[in-house]
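Below are structures written as structure tokens.
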Structure P
Amino acid sequence: MRGAADRYSHPEIFGRLGEENARTELARELQQLEGDPLVTLTDAPYVAANLVRKNGTNRFILHLVNYDKPLRNVRVRLDLTGFSKKIDRKKIHCLSPDLEASIPVQATAKGSLLEFTLPSLEVYNVVVIN
């Protein structure tokens with residue numbers, strides 16, 4: 001936020017928010033400051049994602065809640081840069097009350113970037129990594 005504070009003074013930007021180009025400029029600046037998202041979902045506009053790290057471990061738990069109709073083939077991208085140097089793609093499992101048992105997740109990993117596709121997301125899935 002320091003960068004935005006240096007660029008915009010309170011009256012300057014808020015006095016211009018009625019102008020579309022000022023809103024676009026502010027949104028672009030804020031997006032640059034926040035960086036890339038940790039979790040990116042494709043074709044899942046009504047899915048909430050929450051990624052947590054188990055204290056003292058390299059284990060991550062991704063909670064996915066679907067507020068829309070059941071989905072198929074949900075693509076997930078996790079950017080764990082700065083949080084994990086290595087991801088064991090063989091230790092990724094999906095659990096859900098909608099599934100009879102946990103299922104292994106086939107993923108590709110490049111350093112701290114992880115990508116996988118969940119075959120289905122009814123209401124709630126948990127993906128355990130490492």
Structure Q
Amino acid sequence: MLSAQFIRENLERVRRDITSRGAQAPLDTILVLDEQRRALIGEVEGRRAERNTASKAIGQTKDPDERAKRIEAARALGEELEGLEAQLREAEEALNQSLYEVPNVLDPETPVGIDDSENVTVLTVG
């Protein structure tokens with residue numbers, strides 16, 4: 001299976017190889033899903049950093065009222081983080097399903113042909 005990064009960096013080569021095989025693959029969908037996944041990763045990592053900072057602040061707070069407010073804020077961050085992580089898992093699953101539909105790239109020396117009738121005889125034995 002090709003990675004989303006490889007497809008992103010070699011889009012024209014992958015498109016050309018798919019066309020040479022006479023196949024189809026959802027490359028545009030893959031690019032959109034990959035962009036969404038990468039954005040969600042950034043959001044999840046940002047929320048995790050906020051949660052870690054909030055947890056440290058709770059431990060350093062002496063005032064019970066302020067501590068309760070910070071605990072509630074940390075809970076809200078945790079719930080938001082759970083939702084974002086669920087979205088991230090869904091995005092990764094959708095991306096992987098689309099990636100399974102993309103054939104491998106061809107060796108540059110591979111002759112182009114849609115079916116067996118266009119095969120080239122390389123060696124005949126017997």
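A few notes on this one:
- For helix-only ellipticity at 222 nm (-39500 (n - 2.57) for each DSSP H run of 4 or more, over all residues; to 500) computed as -24000, the structure of P, Q it came from: Q
- Looking at distance in nm of label points 7 Å out along Cα→Cβ at positions 34 and 90 over structures P, Q, structure P comes out largest.
- Identity of the structure behind 24 (criterion: relative contact order in percent (Cα under 8 Å, 6 or more apart), calculated), options P, Q: P
- Top of P, Q by Kirkwood radius over Cα pairs in Å, largest first: Q
Bear in mind that the values in this text are calculations on the coordinates, not laboratory data. Computed from a predicted structure; not experimentally measured. Cβ atoms are built from the backbone, for glycine too; each structure is taken alone.
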